[in-house]
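Novice: I've put the structures underneath this note.
Each reported figure results from applying straightforward, stated rules to the coordinates on display, with no laboratory input. Keep in mind it's a predicted model, so treat the numbers as computed, not measured. Cβ atoms are built from the backbone, for glycine too; each structure is taken alone.
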Structure P
Amino acid sequence: MPNTKLCDQLGDFNAWRDRQLRLLKQLQPWFKQQGLYTLETRNAIEQAQRALRDKHMTVAVAGEFSRGKTELINALFFAHHGRRLLPADAGRTTMCPTEIFCDSSQPPYLRLLPIESRRNEYSLASLRDQPDQWIHADLDLDDPESLSRDLQKLTQSRPATRREAAELGLVVDTAPSDAGELNIPRWRFAQLNIRHPLLAQGLRILDTPGLNAIGSEPELTFEMLPSAHAVLFVLAADTGVTRSDLHVWQRFIQRPGHVGRRGLMVVLNKTDTLWDDLRSSRQIAESIVKQCREVAHTLGVNHDQVFAASAQKALLARVQNNAALEQRSGIASLERYLGEAMMANRLDIIRHEHTYRVQQALEALETLIRRRLERNGNQRRNLAALADQSDAAISRMLESAQYAQAHYQASVDAYKQSLSSFNEHGRTLLSALDVRTLDQTLDAIRASMTGAWTTHGLKEAMRALFKEINMRLEVAGKQAQQMRRLLRTVYRRFQSEHDFKLAMPAMISIVRHQVELGLLDQEAEIFRNSARTTLMEQHFVTKRYFRTIVSRSQGIFQMAYEEAKQWRETALLPLSIEVKEHRDALTRQMADLRHAADSRKTIQQRIEALQRDDTRLRTQMMSIGKVHALLLDPSATTPARVSGQN
């Protein structure tokens, strides 16, 4: 069994995740029982539950060929096998992107997607569900020799003419042999399902080959790498940052808008090539630190994101249980930081995008309960004062209450008009963000491109796509602005005229989605104008690329639509509840005054009922406070940042 810090960190995270799920499950029936299960609360809890049930975390390892990426994976995750699990011989090793995971419902296997599948326009996502397209091999983990032979398939290549490589959408710089042939990867993609305690807890590893494979797969470039919770960009100490390294970094790793990202680590691998018996340990360490600083400066990252390591020595040390060599290899600092970065990114997503919404819903409930307590207090004081009032005084108070009720009704009528206008703008907003109507435009763009899927055709299709997107976002932005203005107006009216003490709800903004789509347009522009794209004129390549960009655009639109839909449903909900409860309070006040005019005996009974209701409300408030504390859960705070060995 592997005994690493990563196991402990992932185990702690999953324990926290399970505690949060149990808490949310217990909350739902309690909210229903207490009459507090509002639409806002229900939506927030259900979203948080969905986020928490997704236990997958992905580590992507990227870089040019021959940087030791696969050996780094062996050292970090598979040293407990007592040997080199994944093939990592000198020179080119992994020839295709490889996804490593654990699916306990299936026996261990290796699935290989032939490179010939690039002849069609099917995406990797759609091919995952077509088993007949893959070469499947069951793995015997108890037979090292058999396992080694099967995994060697990841390194396989085959001869091809330059024309065939171009037909497959590959750009290969390898010099052709005398026969005019060159080597291309045999496989387009590989999936390795293997038993491992870290993988069983939801960890997934994405091993990528060099520039050509990354740039040739739009899904890898635009979906799989960007969505990883941690990315290890691997360099070699004996070469430093080469031109091709910098190209991979700028094109595929340090994407626009992701500068300073915590889950991004640079690994200066093969530091053992700098170990020199003729130099002191201090001189070697200073040389490594200097090179790390130069790498950080060249790539524009923080120095503590650059880790010097020797994956080969780390693997050897762990296989031989050599603590001194393991420490010298630098693997421990990288492993510790990697675990913290993954957990921090995952926690940020869950807390800021999901648990935070539950907290907001709880705060809205606390405000609601406080207002009920205030109303109860006012009613008790008013009732106590009635005991000493004459019938004439009570009659005057009844007239005053009737006037207040009529004035309040005028505000309610104005509120209903604002609500109607708010919903009308909301319908226009949702229509602009509706993926279904966007798809109709996309179908028209595809139809216009039939038979013209060249680089020029791709540019025209992209231009039409983003023109439509920007037009829709402009409409959505204007509608959101009108809705925000209406919301502020109606809230302020009730705050000023009727002493409502409601905080303004969170305001909708589509700016984040506009930025995401803008960055996607930038990435697409870079790809469209690259020399690589010019060489990939085959229609299936450009169509597959277009489909990938469309898929990401649809995903962003769908997210914006869901957020807008939920905001439209819940933004006025606290005010609607307060409007109803204030109206009910006025009605009760009128009833109390009429009863007091008939008999003073009912006053004390009503005061006692309000006191009992106070006790119930205060108990609710205390319970919600405890839930707040459990959601924050101090034991799950992000670990303190640690520096690398550098």
Structure Q
Amino acid sequence: MTPEELLLRLDVGEDQDTEFKLAEGGLPKSLWETVSAFANTKGGIIILGIEEQGANFKVSGVRKPETLLKTFWDGHNNSQKLSTPICSDADVHIVRIADHKLVVINVPRARRIQRPLYINGNPMMGTFKRNHEGDYRCSEPEIRQMLRDAGDEPQDLRILEGFGWDDLDSEAIKAYRNRFSSRTPNHPFLALDHIGLLQRLGGWSRDRSTGKEGLTLAGLLMFGRERSLLDELPHYHLDYQEQLSADPEVRWTYRITLDGTWEPNLFNFYYRVYPRLVADISVPFKLDKDSTRQDETHVHEALREALVNTLIHADHQSSLPLVISKQRNAFIFKNPGRLRIPREELYQGGVSDPRNPNLQKMFQMLGLGEKAGSGFQKILRAWHEQHWLRPLVDEPSTLEMTRIYLPVMSMIPDAVEYELRQLVGDQYTELHELDRIILMLAQRLGAIGNENIQLYRREHPREIGEHLRRLVNQGWLDKSGHGRGTRYRLPTSTQTDLFGETLPSPPLSLRHNGGSEHYSPNSEHYDANSEHYSSEHYQQLQKLAVPVREKGRVSKELVEKTIVALCAKDWLTLRTLAHLLNREPDTLRNHYINPMLRAGRLAARFPDQTNHPGQAYKAKQVLPQ
């Protein structure tokens, strides 16, 4: 690390991957907790010789850095202090700033076979992880999950004591065999009986050292009965939810979960869920190289990969549920268990380390799932083709869980872009792409941190930090908090005054227009005249609104007349009208907009979708015939 890079970190402050310690009296005792926390999370940098003064940090230096380094290496290489050495010589060095010397320790992320990295010889009390609040001691379930992942033996090949053929759903096995036969009619596995087929698939095994033979965890998961699954895995839980209502009080509009009406093994779950995941995706007419019509798109393929990966990579022995959500603006796949490879390698592709290789094989025999680490690449390709926000993979720091978020929304929706243009003004067109994404995320999420932006972008956190500071200096973002708690928001005055109400995170429908080959024409991709106004045009609208905006109480007739004038040529949203007229949105909606719609004086842009996020209004008498 160069002095310049170190000063930049000081400017940003502590965060999830940076920790400052004073080290005035020698090596801090808390250093080892931070080493464990960084290694068990995503890695990080510890800088010794920094004093915290309120919200700021001051370089104080360390007196004898060489002595400090010796003490560090003695503890680092002592298994009673640190369970596994994690740093190399290149990870620890001395940096000089002016007359001060600081010790910089880079802690890499531990590989799965090194986790849990614990201190003081006690994994249950000495294992730590990192979140935005600092280091915290891991719970016993978190530690046991790390220990399961550390082993080389496949988790799903374990032979289950006391389980056998009667614990399996024979109908699921027959259905599997039929699908297998349809795909590969002459496969030699099909000549075997059910037990023989299970043996070849890894669902039934024999321990050569003990002679013990029986059903494996993979066999139970893929084909098991509900009661048998819960006997072996008390916390086993599969949950598919469709959350397609605009009403926040409606938690889900359709659900598939364990309810006693079906056998909830992975085979049955997949074939119940996949058709519903892709139900709204239309297939354009397209022929393959053999002049046969293709019956799916790259989006179909991506959702299939995401579903299969969630099922085969889950730690089904965890107490956490496996949850898949189909929302109005996204697909979300959550499975217990962290990634077994670094997230960067997942995005690059080509690397695979399955938690349950036998489950993977069972699905692959049906043509489902990729083995060579290319499955996520198919997801990235499909989303890139649609110009949707980049898929993100997240590992919540306080949970041993992996979450795949597939947003079904354009990079910057038109309605959001208009609002940001009003904030930034004429300089909007000159903004860097990253600046636009940051502002868009602040608009949609409310309060954001550097870590939120990292989920959508590939830039280094330091570069993102530079852009955040620049946006704050320009007055386009408000900053609050410091260090790990720093959050950024759109200026409060802009959100309240400009649009009449705080900006929600507008849900987007899963149905897109003809601009996307995969969705039917129920458009949310607004056309060119949808509130993209020049400053001059907006000033004209403001002049029209003066008779109402500058007076506290006016007649209802004048308000309605002004609304008609404003909406004579353009579709205007409720927020824009509220700002122009200086009235509360609810007042306008209830006392003016809705009555004028019923009277036929206004037309709604989306008449069949009252709560459509792009809803806007136009004077009906001037609509083109």
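Novice: Could you tell me which structure in P, Q was used to calculate distance in nm of label points 7 Å out along Cα→Cβ at positions 132 and 324 as 6.1?
Specialist: P
Novice: Computing distance in nm of label points 7 Å out along Cα→Cβ at positions 116 and 404 gives 8.4 for which of P, Q?
Specialist: On the way: P: 8.4; Q: 2.8.
That value comes from structure P.
Novice: Name the one structure among P, Q that mean count of other Cβ atoms within 10 Å over residues 124-131 of 12.9 was derived from.
Specialist: P
Novice: For volume of the Cα convex hull per residue in Å³, the calculated result is 185, so let me know which of P, Q that is.
Specialist: P
Novice: Further, regarding this structure: Here mean count of other Cβ atoms within 10 Å over residues 356-363 has been calculated and equals 19.4, so which of P, Q was it run on?
Specialist: P
Novice: Matching task: -10000 is the computed value of helix-only ellipticity at 222 nm (-39500 (n - 2.57) for each DSSP H run of 4 or more, over all residues; to 500). Pick the structure from P, Q.
Specialist: Q
Novice: Out of P, Q, which structure matches 19 when relative contact order in percent (Cα under 8 Å, 6 or more apart) is calculated?
Specialist: Numbers: P: 19; Q: 9.
Label of the source structure: P.
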